Structure I
Amino acid sequence: MFDRPTLAVENEFGLPIHRTSRWIFNCYVVEGGDGHVLVDAGLPATAAAALALISGRDGSADHAVATHGHCDHLGGMPLLHNQAGTLAHLPARCADYLDGETPRVFGAKAALGFVPMYREQPFSLKAAAQFGRASTRIGYSRGETMVFRPPVASFLTDGDPVPGLEGWHVVAAAGHTDDSICYYHPDSATLLSGDAVITLGGRAWFNPEWVDAEASRATEDRLRSLEVRYLLPGHGLPIAGDVWARALAFGERPPGRGLLPRCSRRFGQWPSGGHDRRSDPT
């Protein structure tokens, strides 16, 4: 009953960007001048769907970039490398993690703040299973060192151009993790936000899962300073328009009367003074 077709392949807002999604895990295919770039190939299922989409367009999957090193954003990269020779590019901080530094991870209370997202997109048992397997095989989680077996073509830092994509650049976005980055295209005002900004109920939400509250606040300030008409998040549905006008601030508890929003507000990790009064928690 859980896996009636939930693998979505959609063109986003008429942009040269396509989304492959199963449950809350989004992978984006961005058309470049000479090929395609995949952003956050987090599950083998979404990566395989992205390759099928690209093959159907007689294209090539030249590059795959990640917004951070969590397993749900890297899990499809080995498949891309093995089947298409796709070059992998990771955030610069991942170089330290691969050299043995232990990444900071958030705990259970932060994860409880995120729980309203679990009903934002149709549940898939297959996606949950792939996520569970990836958590021990790639990336980092649970306070352990990072694992990544495909060769890394480059490490990306703030201001770098995005490999294979003219006009796109990297924006540092620490807070959710120390290595988090986003990808921004100023000409179209498009932000591929990874987990720095997710969406809930058609609203942007600066992620309540964080390892560094001050960094999260600074990232929110920086991203709000960018003109963003199209927000394509790592989790949640893409949105368009004046995306910051109704955005839930960092530390702002989610509204809603359901069980998951109530659990989030009651048991989540909320920074001191972080509840933005613009939100009505009822």
Structure II
Amino acid sequence: MMHRSLLRKVLTHALIIALCVVILLPLYVAITTSLKQPSDVFARPHKWIPNPIHWQNYKNAFSYVPLGRFLLNSVVQSMMVTTMVMFSSALAAYAFSYIEFPGKRPLFLLILATLMVSGEVTIIPNFLTIQRLGWVDTYWGLTVPFFAGAFGIFLLRQFFLQLPRELYDAAVVDGCGRFRYLFEVIIPLSRSALGTLGVYTYLSTWNQYFWPLIVTNSTQMRTVQIGISMLRDAEGDAWHIIMAGVVSVTLPAIILFLIFQKQLVRGIVGGAVKG
């Protein structure tokens, strides 16, 4: 039995290590390629460690296309969407958790049903609406269609239902209003779920490509994902410069995930308990 247990642990750790290598290898290749000289990119044998380190690639990437402006646009877009999704989802989840009203369950099921609708189906209606409002090539056009979503409502509702009902009853007896209870009791107790929703929404918005592509016309309003495509078109086979742009775009998302990974895991696990 001891030998079986040891063998199982060895195989499990070997599998985990293999998966980590598969996942991290492309990132490592991108980082090392971004630091190589042009002649070393396709050198044989392959150079796993760049020598010398060529930091000029990053300067070139930011000079050939306005990556700095693209990064700013993506930060503004992601922050606006994340803030509004957390706010609207908290209000809706609170209503579905604590307030009784006619049609509550059918309405919640209808909202959940929107999760089954592909995002591509709503592209044309959303674009026509944004065009009529005159929001093409603006931050409002980039963000407003994503200010609310079924996933956030579902996640926070599941978490709110786990909180002791006695807290709400005690607050009502003490004369605490609904908004005060939400912002002073529920929100502080739901930081992990809100952190999960915030990180998920921010990363999803950061990685958008198709919607920013069709709703922006000027270079000044483009986002980072389109910027990488523009850099590739401009530089062709200059993969050392393209990879410098890719790393510059990817690192903020990786850093954000590493900072909030505990809240992300805790929120997902915590929200999956009660139905």
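Read the figures in this text as sums done on the coordinates, not as results from a lab. All figures in this text were calculated on a predicted structure; none of them were measured in a lab. Cβ atoms are built from the backbone, for glycine too; each structure is taken alone.
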Work out the source of 2.3 here, i.e. which of I, II gives that when distance in nm of label points 7 Å out along Cα→Cβ at positions 186 and 242 is computed. I
Structure from which 1, 8, 16, 20, 21, 17, 12, 4, 0, 0 was derived, P(r) over Cα pairs in 5 Å bins from 0, in percent, for residues 90-257 alone, options I, II: I
Identity of the structure behind 19.6 (criterion: Kirkwood radius over Cα pairs in Å, for residues 18-153 alone, calculated), options I, II: II
Among I, II, considering only relative contact order in percent (Cα under 8 Å, 6 or more apart), which has the greatest calculated value? II
Taking percent of Cα pairs over 35 Å apart as the criterion, which structure among I, II has the greatest value? II
For structures I, II, calculate FRET efficiency 1/(1 + (r/R0)^6) of positions 50 and 146 (r between Cβ atoms, R0 = 30 Å, to 0.05) and state which one comes out highest. I
Parent structure of the calculated result 3.5, given that distance in nm of label points 7 Å out along Cα→Cβ at positions 194 and 218 is the read-out and I, II the choices: II
One of I, II was used to compute helix-only ellipticity at 222 nm (-39500 (n - 2.57) for each DSSP H run of 4 or more, over all residues; to 500), and the answer was -22500. Which one was it? II
Structure with the greatest value (metric mean count of other Cβ atoms within 10 Å over residues 34-41, set I, II): I
